[in-house]
Structure P
Amino acid sequence: MILRTTVILLMFLLLNGCGDAVDDRPAPATRTTANTAPKFTSDHAARFADLALDCVDQEYPNKIAHTMAADADAGTPLSLHPAFFGCFDWHSSVHGHWLLARFARLYPAHHSAQAARDVLDRHLTPERIALEAAYLETEGRSSWERPYGLAWLLQLAAELHGWNDPDAQRWSNALEPLEDACVESFLNWLPKLAYPIRTGEHSQTAFAFGMALDYARMRGRDELAALIEITSLRLYREDRDADLAFEPSGQDFLSPILAEADLMRRVMEAPYFADWLARFLPGLPRNGSTAWLPLAVVTDRSDGKLAHLDGLNLSRAWMLEGIISGLPQDDVRLPALRAAAEEHAASAVASLTGEHYEGGHWLGSFAMYLVTRRGLEIDE
């Protein structure tokens, strides 16, 4: 375990030329997890923050998902989304802002923290957020950015709300109208959702449910938390015999199977989750092998869709950590889960060069989510 983690850290330091840095964050609370991510310093984290800083004010190129009912609905990305107009698309801009908030919160002494705060101060104003909320609440947009973008917005809201800082509380208050609109969207949608959505991209339900549930528990949104728990059990509890041989698809950045397991560990106690996982993934090895989950291979990082697979390796790593955290400490499947998580984390770190905007505008957020253990934070 120590050897694997050391290899990951050395790989990151060699890639980024900062081998003399010393970790300046307190260690997280002890728990049963893969602990795949090495200890990162503020300089390491700043590499991810820089990816967001490079794009949050870059309006073009831009891919807008905009339904128009009349000529008057035409607009530029900035006019339509005055807070979240950069980073190629709305949801990437949202989680880019989450990255900046998390970076400035965890590493306030770093010189890049002020740049992150400046972005949040300019973009998260009551006036800009009011226009974002009005856009979401306009008739005909009930499915807009649902569920992926809405789940990331809720993560941003949770990050700001939990940050003991006067400016963060001001930004949190400004964001509330859009936060409330996202919550309302989930509350209206989930009772009507008859089937899960099992894609490897933005429409997937399991990934978004997990993020939204973490938000609801952190913010004390009991109605939303209960509804997500009930819906998750309704849609996924009877699933069995999942076959990882059908993953990944050619442009996945999320694993439908691992995301489902990562969700279910949030809504089941450890013994029940262990039994459910045995039915859901009966082929999990007991010998510590990683052959059951080969790494995703990216053939062209300048292709935005093919570059999704770098995100798959990142998200798989944190989903595996989540699955591990939900199992009893003596579970015989833990060695294989840990080994796969470590292998995916190492590969993911090696891919984060920022060379191509196609990946750079969003992969930093996934990396920050992994290395700062955001998906496990509510339990630590």
Structure Q
Amino acid sequence: MAVVVTPSIPQYITVHLGAPDSNAQNVTVSFPQYIKNVASSEIYPTWNESAIYANIYAQISYALNRVYTNFYPSRGYDFDITSSTAYDQKFIQGRTIFENISRIVDQIFTTYIRRIGRIEPLAAKYCNGTTVTCEGLSQWGSEYLARQGYNSMGILQYYYGDDIELVEDTPITDIQSLYPGYPLRRGDSGDPVTIIQRELNTIGRNYPAIPRVDVDGIFGESTERAVRTFQQIFDLTPDGIVGQATWNRLVMLYVGILRLAELDSVGVTIFGSTLEYPEALRLGDENDYVATLQYFLSVISEFYDTVPTVPITGYFGELTQDAVIAFQRTAGLVADGVVGRRTWDELYRAYDGVQNTVLIPDINLRNFPGTTISTNS
């Protein structure tokens, strides 16, 4: 019997900033952040909300189809999708994200379109509908339909046919906690409540303002208070109710915290060497300082969407150079890919900001004494 692999939402997606065969940079960003960038680049935030939803569903489905079918890796490429509209959808590194689009993506990034009776996400083609037309959704046409009273599903069916459906609450890779399909609030109980209580406690270790709760599966006063505090910290509506947007943010941050905890354990080994500024680091170097640099970049990339993640190898290759350039641009430095004193200091400052607010504090490097700290020191 053939094994059917069902789609899931990747935690990260790697974007090639150009046409497939171009000598362009790859960047790795969280999947929701990728969709927010694409939506902010492709459509207007002033459009009717039905049109915005329809376009974002199409963008999610298109990206997931690329990931699900292994489209580029199966052809020998080291990325999941490109930023070229001639091949895929527009992604602009470092662009501003519109607030209403960010809010909508947080609610629906686990929802995609498929043909009824099919498994794979629909390769939902679209174009602007004015200068370019195609067999798929017209972006300006979707806005016109929304003004005529079409809802988002009606718009999608107008362009893709009646034999489509929306698949909601798709699991995020490595996380099997699915949104139960209804908001959780005070008085509820069961496994979904247990899941959010566990996530709140994990996140709360790094955000002490979130009160610790008993993991008992009962949504009581303390859980409501913890949820409301979480929502206040992450700019969600502070109503103490776990709707789709709050659930998704909890899951994504929970995954990120676990990832940072793994990085932190790597950092304990790396920081056996001094953090004092070395000689300038550049392409081709290979030493412990490069490993420290890569650790800084890996942690920073979890919170700076403009900075791609890099493997911690101790070798300063092209991926590390690209990440350094991306950080330098973010920090307003000369983007030469060389880690001089100023770049090193800014990297450490950015890392330290994350370390002091988010990382599980196994180590504290603000006043490094110059010698290795070990058990019983």
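Computed from the coordinates by the stated procedures, all read-outs in this text should not be read as laboratory data. Note that the coordinates shown come from a computational prediction; the quantities given were computed from them, not determined experimentally.
Before moving on, here are some points about what is shown:
- Of the structures P, Q, the one that 48 was derived from, the read-out being percent of Cα pairs over 16 Å apart, for residues 291-338 alone: P
- Between structures P, Q, the calculation of volume of the Cα convex hull per residue in Å³ yields its largest number for Q.
- Given 20 for relative contact order in percent (Cα under 8 Å, 6 or more apart), calculated: source structure among P, Q: P
- Which entry (P, Q) yields the derived value -13500 for helix-only ellipticity at 222 nm (-39500 (n - 2.57) for each DSSP H run of 4 or more, over all residues; to 500): Q
- When mean projected area of the Cα convex hull in nm², for residues 67-162 alone is calculated for each of structures P, Q, structure Q comes out greatest.
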